[in-house]
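There are structures below to look over.
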Structure 1
């Protein structure tokens, strides 16, 4: 049906889907949406749009569990980002802060506040101990156990879409993001995949070496373009 969207999820090594479900936007908004499964695969969270905030639902039947539509009586911005923690808590960007919503998602707790609202994507390691985020165009790491916050990358461009390795020791991201302007349309962006250690140091990622590893496919000589979300495999 045109007013709902079909989600399908499957294992990488299998063609047959594990499950499929339909979602109709809670406030009748756009069906051009995306979302992410929780670590234990029991929940699914949909990114906010102009019409809806964060929508958490069951991926088994598509039933809405909760809708984080407003915070402090203000509508959730469609550019807010989120990530899951291992206990099924959600961490979201809200104005100049990171806010954690634990099940049943009725109350948020501010994790950390920042000087400004210049956020991009955020993600957590599998252990739930560290967050990586795009902040002020760079990748920064927040240790949730010690509150240490440090800049992991430096460059002349802009970084995008950080993702931790399964053991949390490395991070892949898009480096050197540039705008691709198309007359009469919304501009798109292009960056190239690189890996750095997660060790408390700041890496200059305009050049390779000294801990900066470009992601180069077999038989190729240039780093792979970042074309969407990145997922590590074991």
Structure 2
């Protein structure tokens, strides 16, 4: 009985530790803007979609990836749970062949555990591959930043989980360099890659994304 009680305490503790998802309704205007853009100029299916939080939203795709036709469906401050809530409207309806994903850092900053964030990421990729089984998923690491140095260990933990997912599914690529390229020899974030807030990327930071992503941005054969 004591052993059962101990197990129950552990299970209840895990439930208590789960952080409530923020209300996705805060992104209604952003999602409605995607709807309006699609209605005005319907995008083709089978293309490339960038999705995630503010680092995606602020990405100037034509500037850094000239010649690449892709949709930007990032919305600033998003958790993976928000992406999942709006997944049909911001990703699945495009039946993408290639998805570039950057999200999870806001989740950790808002005290979600790597376990909880990983569960949301699993839901994301499961739903993606159910709709587009031949799609490729490029996962960018949660980027270390001066403003969030206090959660560096949690970021490393989550990135290791992203890497493991890529090792277990050939459709997923964990983008090499998307974490370590932002660190100096002492393992600290390099200031030039960030704007004044110490969180969002400078043009130099986006140049790193350009370098590491460009070789990967091609539509897989037979995916359309």
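FYI, it's all coordinate maths here, none of it is from the lab. Since the structure is predicted, the reported quantities are computational estimates derived from the model, not experimental observations. Cβ atoms are built from the backbone, for glycine too; each structure is taken alone.
Figure out for me which of the structures 1, 2 the number 1.5 belongs to, where distance in nm of label points 7 Å out along Cα→Cβ at positions 103 and 175 was derived from the coordinates. Don't skip to the answer; put the middle values down first.
Numbers: 1: 4.0; 2: 1.5.
Value 1.5 for distance in nm of label points 7 Å out along Cα→Cβ at positions 103 and 175 corresponds to 2 out of 1, 2.
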Percent of Cα pairs over 29 Å apart, calculated, reads 27; among 1, 2 the input was structure 2
Computing distance in nm of label points 7 Å out along Cα→Cβ at positions 71 and 159 for each of 1, 2, the value 2.2 comes from structure 1
P(r) over Cα pairs in 5 Å bins from 0, in percent, for residues 167-214 alone gets 5, 20, 25, 22, 14, 9, 6, 1 when computed on, of labels 1, 2, structure 2
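Among 1, 2, considering only Cα Rg over 2.2 N^0.38 Å, for residues 55-134 alone, which has the greatest calculated value? List each step's numbers first, then the result.
On the way: 1: 1.09; 2: 1.14.
Ranking 1, 2 on Cα Rg over 2.2 N^0.38 Å, for residues 55-134 alone, first place is 2.
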With mean count of other Cβ atoms within 10 Å over residues 47-54 computed for every candidate in 1, 2, 23.1 is reproduced by structure 2
Working back from 20.8 (mean count of other Cβ atoms within 10 Å over residues 119-126, computed), options 1, 2, answer is structure 1
With helix-only ellipticity at 222 nm (-39500 (n - 2.57) for each DSSP H run of 4 or more, over all residues; to 500) computed for every candidate in 1, 2, -12500 is reproduced by structure 2
Output 19 (relative contact order in percent (Cα under 8 Å, 6 or more apart), calculated) maps, among 1, 2, to structure 2
